[in-house]
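Next up, some structures in structure tokens.
A short reminder: the numbers here are calculations on the coordinates, not readings from a lab. In this text the structure is predicted, and so the values were computed from the model without any measurement. Cβ atoms are built from the backbone, for glycine too; each structure is taken alone.
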Structure I
Amino acid sequence: MKKILVVEDSEMVMKILRHLVQSSSLPYEPVYAASLAQAVAQYNETPGDFFAALVDLNLPDAPDGEVVDFTLSKKIPTIVLTGSYDEKRREQLFNKGIVDYVTKEGRYAYSKAIGMITRLEKNQHIKVLVVDDSDMSRKHMANLFRRHLFQVIEAVDGVDAIKVLLENPTLNY
């Protein structure tokens, strides 16, 4: 069974996350860790079995977001939880490849984070056709969709797109 990795050092926040995960209909086994060391140990027990990660940006043994680097290095779609909003840091994390950046402010922040995992689950079953004659633009857009686990098909122009659509009758229009 696939798993979701939840890394959070605050006992109160972890209690909320546990409740939300248990209340959700996610078909994944939650694995909880309170530090980078625990997250690494949990990963090493069953490498490759993780569908997504929900991680606290600042941990006692990883104060500069090292847990994000770890999960991304393992190709685990990562949603970041943070206590403060920093536009520069947010942009750096998106450039690294995170799925989302959620501040722990507001009563719906944790629900939003769990909802993003639900969205990733649904996205796996959706095909997206990206059409652009610019290789760089097309690859950029395709990578953004892949980060959110969509099935991506690329076409270089309108004629190629029509050909792709005819060859893939399961694409939804």
Structure II
Amino acid sequence: MEKWFNVGKIVNTHGIKGEVRVISRTDFPHERYKKGNVLYIFLPNSTQPLEVKVQSHRTHKNFDLLTFEGYNNINQVEGFRDGILKVPESQLSDLPENEFYFHEIIGCTVITDQGEEIGKVKEILTPGANDVWVVKGKGGKEQLIPYIVDVVKDINISEKKIIITPIEGLLS
């Protein structure tokens, strides 16, 4: 079964020539929304995604504006509102060494370099300078682990294991 990944949400139309306004949910908008790229629109109350091909992409204020091949006026795209744009896992690009997709990190077991299991990554926060992993321990207690070189020592995606060296005061 194909895994799907959100790249944006269609929140409105823009103008009368078939452009849609998208709140982007991807780190790679220029790759995802480039001309000729195939996206899939998952509409509320629909069982099958609609395959569309990007005809144009531009940014306007805080939105990405897209047009799709074969959809040239507002009447054709009005029904896309609230649709979620997704790509299949097969369209994900390889990342540079030591970079990971969130879905690869979520679910990994975090272990200290002393062998103590902290828990599993359940969420990733992106508050600013670095990501912060929310790790849920056996007792339900959550620990916040900053994704920084001083703390995260090894990430093994195939084994779903992360080794950390806790800095003073990190684990409570």
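Annotations for the structure displayed:
- Identity of the structure behind -14000 (criterion: helix-only ellipticity at 222 nm (-39500 (n - 2.57) for each DSSP H run of 4 or more, over all residues; to 500), calculated), options I, II: I
- Looking across I, II, the calculation of mean count of other Cβ atoms within 10 Å over residues 15-22 that yields 19.5 traces back to II.
- Parent structure of the calculated result 15.0, given that mean count of other Cβ atoms within 10 Å over residues 31-38 is the read-out and I, II the choices: II
- Answer label among I, II for the case where distance in nm of label points 7 Å out along Cα→Cβ at positions 127 and 159, calculated from the coordinates, equals 3.0: II
- Identity of the structure behind 0.65 (criterion: FRET efficiency 1/(1 + (r/R0)^6) of positions 47 and 95 (r between Cβ atoms, R0 = 35 Å, to 0.05), calculated), options I, II: II
- Structure from which 61, 35, 30 was derived, Cα extents along the principal axes in Å, options I, II: II
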